[in-house]
Structure formats: C-alpha cells, structure tokens
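Please treat every number below as a calculation from the coordinates, not as lab data. What you see is a predicted model, and the numbers here were worked out from it, not measured in a lab.
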Structure P
C-alpha cells in the first residue's frame, strides 16, 4: 500500500519548500500523471506500477528508485538522475531523457519507442530486450551497456559511445563499425595535421637560419 495518494502529493507540491522531498516514499500504483515534479528528490522511492504519463521530472533525483512497470509515456526526464534505478518493463514511449543519467539502471524489457535519449548516460545500463525503435540516442554513452535482444530498428545512434556494448543487432553492429571508422579517420586526420605542422616548423627553422646567415654575412662575420 502506498504512503501517499495523488491528492497528498498535489498538496505537498503546493506547500513544500523547493525541491520536493520524497526520499524512500512508497508511491506504488499512484497516479502522478501531468504533475510538476521538477527537481523532486525521489531517491530510493517505490514507484512500481505508478502512472507518470506527461509528468515533469526535469532534473529529478531518482537514484535507486523502483519504477518497475511504471508508465512514463511522454514524461519529461531531461537531466534527471536515475542511476541504478529499476525500470524493468517500464513504459517510456516518447519520453524525454536528454542528458539523463541512467548509468547502471535496469531497463530490461523497457519500452523506449521514440524516446529522446540524446547525450544520455547509459553506461553499464541493462537494456536487454528493451524496445528502442526510433529512439534518438545520438551522442548517448552506451559503453558497457547490455543490449542483447534490444530492438534498435530506426534508432539514431549517431555519435553514440558504444565501446564494449554487448549486443549483436544489425543496427548496433553498423553503429559500432561507423564509430570505429570515424575514430580511424580522426586518427588519420590528427596524423596528417601533425605532419603538416612539423613540416611548417621545419620550414620556419630553415628560413630563420637563412635570414640569420644573411644578417651575419652583411655584418661581415663571414
């Protein structure tokens, strides 16, 4: 049984000092849809089966929170902290998670269809069997993430960090190949630039020596 009802939370939002403190509170199954929980502290809170559709959770602190089977469809979690959070079977369709920290989070079987995860930190996250169709993961950090069985069809992985990410989908392999190719191209570019700068330095040194020689010659030192 939950500690608070929706009405209780609404009252707390109205009177609470900023930010709202809901650390370790049990909100299992509570309807929190459309509520403004910006910057709320929900560390270790229990939100299993909670309804958070269209809720504002910008920069909310949800470290270690249990969001199993929670409905976060179209919720705004921009820059939210969800490290080590439990999001097994959570519904995150079209959710905004830009810049969110989901490192170590469990997103097993989570539905992230169309979710916006640009620059999100998903390092070591468990995304096994997650649905990431059409998700925007550009520049997201997926290093060491588990992606076995994840659906990445139509996902945007441009610029994503994928080192040691586990998975074998065609999209992931293609993104890894692109990342490796981009890295190789960047290394080649750096090498070429180094050679150019070295050549310029040598030319400058030669010109300086020639000018010094001519100056000394004019002064009759030679």
Structure Q
C-alpha cells in the first residue's frame, strides 16, 4: 500500500501537523453498531459525505473547510435508517456526488495544503476515534493508499459528557447553540469544533478565577 500522494504540493514539515488539527465528520450508508471499532465489520457500508475543518491547535480557530458527497456504490449496503439521519438519498447522491476515486483526490489535495503526509494528523470530532476515523482509513485503503493518523484525538462526546452532561451530539450541539434537523457532515464537524472552543473557554475562565 502506498503512502498518501502529495502530487505537486510542496511537502511541509512536522510543525504544520503540530500546529493544526483536523475536525472531521462523516455520514454513511449505515453502520454495524455492535462492531463500531472494527473497520472490517463496517466494510459493507460507505461514506455518503465527509466534512472537514482545519483548525489551529492553540486557538481552535477555523482555518479552512472541505465538504464533499459521494455517489452510492452498488456493492455497499444501504440502510434507510442512516438516510433518515443525514437526509442524503441515493438519487441525490447520484446527481450531486462524486466517485470515491475523484473524492479521494480532492480530499488529499485539501489535506496536503495544510499537513505533511509524512507525519500523523490529529483528528477532532464527535466519537471520531470510534467511528469517523475507521471510515476515513478504509476510504484510503479503497484507493490503495494510507493515511497517518495520531493515536490521540479531541472527542467532543467525551468533553460534552464530562463537562456539560450531554449524552449525545444533539444534546451537546444544542448547548452550544446549534439546532439541527438532519446531520450535515461539515456542520457537525463545525459544531464539534465549537464545543471544543466552549470547553476551552470554560477551562480558561475557571483557571483565571483560581489565579485571581
């Protein structure tokens, strides 16, 4: 398996990967809830869309965004329950989506604007380590490539559960001022980033009050 290609993009260095992180969210054609952490167990499903935001590690400021939808692949399983969550029908995806191969090229080009593929990328998102991460890895495997991802991540579920007593993404995002009817990958990535910024502000406020 070949490393992620960088095309004509000039390689950056590890500092780029240390100062930036990738908040990401994927919507899918379904998933096996009993086997969420096993990439092979969810191999029958595909991503229907991916949204990503490059953010500054220290400020969590949004630096750049990416969003794309994928055509449905007939060899994959389609779960009508998943469609009700993200609202993307197979007909919509056929008209508006791109192939996994074309989408891969666009995603890699986006990543290489901000990260050096020689080093691991740190992910952020809601349940990102147990869900989105595995679909992204398999997305690269589908295109005979690999992506280096850090073993560490910023999970807005954990932050929300511990600090805000939010039991799921709807409860968490509502507390940060986001009301949604369906899941949109880019907006959900943005909501996770917003939640992380909120938790950071709460911590800084509490720390400053202790030091005052």
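Here is how the numbers come out for the structure above:
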item	result
Origin of the value 26.3, 100, where Rg and Dmax of the Cα atoms in Å was derived from one of P, Q	P
Read-out relative contact order in percent (Cα under 8 Å, 6 or more apart), computed value 9, structure in P, Q	P
Given -12000 for helix-only ellipticity at 222 nm (-39500 (n - 2.57) for each DSSP H run of 4 or more, over all residues; to 500), calculated: source structure among P, Q	Q
